[in-house]
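Below you'll find a set of structures to go through.
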Structure I
Amino acid sequence: MSVSSVSTEKMHKKDIYPVIGIISDTHKRLDLQSQAIARLKECGATHILHAGDFESSEALKALSECGLPYAAVFGNNDYALKETASRYRIKAEPYYIKIDNLKIKMMHLPYYMTPDSDIVIYGHLHIFKSSIEGKTLFINPGEVCGRESGNTDAVILYREDDRYIIEHHFKPVYNHSTWQKERKIYPISAN
């Protein structure tokens, strides 16, 4: 499998590592996807990664017009979008991408969960989850659509020296609440 590279133009405030925004499971909720992307950009995202299930070409087009480098994978509900693959940066899973020195494996369905990358991003489950196994960080960003949890989820990931920082941003779908944030820190193994 080939590994694509995405250059980093805008850097984290320390100007050392990229800030990666991660979302998944839009399920035609373009309004909520727009809010999630705006939140990620407010938080300094330099890249946006989408772990699939757009269900509409409009949502995929909006991602492509967000003004940041992006990558996406097809979800199990995105078969109708296959014909748009040549117009947008959307790939079959698993898809490997490299952002600076980080090798990232993206998928929608959690079928390729081997620790063969620095970071593994997956969707489909509609639940935010993060963990580390050895040197590999696993992230499910939750859901944009709020169908299961009632929240729109978006994740900010960045590296700070010898640790990964994950910020899980979320807000209720059906009221005008402000975004809330949980932060997790994972040490990066030297082995």
Structure II
Amino acid sequence: MKKIFLSSIILLMGCFACGAQDDPITPGAALLFKNVGGNLTNSEKNEIFNLSQFEVSKDGTQFSLIGDEGTAEYPFDVRIYPLDINLDGTAEVIVIWGNTYTSGGYGHNTTIFIKNTAGNYEANFGFPSDLILTAPKNQRYPDILLGGPGFEPYTIYRWNGKIYDYTSDEIAQDKADKLGPIYDIEDASKKYIASLKN
């Protein structure tokens, strides 16, 4: 009787342990997040890869868009930047991707993956531009300025509680510099990742 009880306890503990394990990372997500630090789980990496609509290129080193034969011929690189842009302890993921085929003369698109209230990532932006992050505001998403060549004055996007939404507001570059710190995405991501190690 003791053996049956003990075996049942061990089996039950094994079931709980299996439920706590992370999903295996898919090959596409593994390539997408290769050499990217941070604390994203394999499940989160898989989710972002699936939402991106990327597929691994024929040579296995770059990406194309699912169902787009042109990008299969002209694959592109992707840069990933985990960053907590609203200081709530949950990583948002900034993805800079593309080339002149996908993004015209601009050369890249920028997408931000942000978790919704159900805990699932959703894509914001995704078009050719540089996103300029203003100072985070105490668990509030910062305004984002669309910048880069041809974007003067900057267009302001504001968090509406669910997504970043276009506003008719514009700001000149010299006035944008007075908004407070403007964050370089790559540097901010490095600082964020380093803070997780402490």
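Coordinate-derived values only; no laboratory data. All figures in this text were calculated on a predicted structure; none of them were measured in a lab. Cβ atoms are built from the backbone, for glycine too; each structure is taken alone.
Have a look at I, II and say which one yields 13 for relative contact order in percent (Cα under 8 Å, 6 or more apart), as calculated. Answer by label: II.
Taking 14.4 as the value of mean count of other Cβ atoms within 10 Å over residues 118-125 derived from one of the structures shown (I, II), identify that structure.
Working: I: 23.1; II: 14.4.
The correct label is II.
For mean count of other Cβ atoms within 10 Å over residues 54-61, which of the structures I, II scores highest?
Comparing I, II by mean count of other Cβ atoms within 10 Å over residues 54-61, the maximum is at I.
Assign the value -3500, calculated as helix-only ellipticity at 222 nm (-39500 (n - 2.57) for each DSSP H run of 4 or more, over all residues; to 500), to the correct structure from I, II. Checking each candidate, the match is I. Which structure, out of I, II, was Cα extents along the principal axes in Å derived from, given a value of 78, 44, 29? The value was obtained from structure II.
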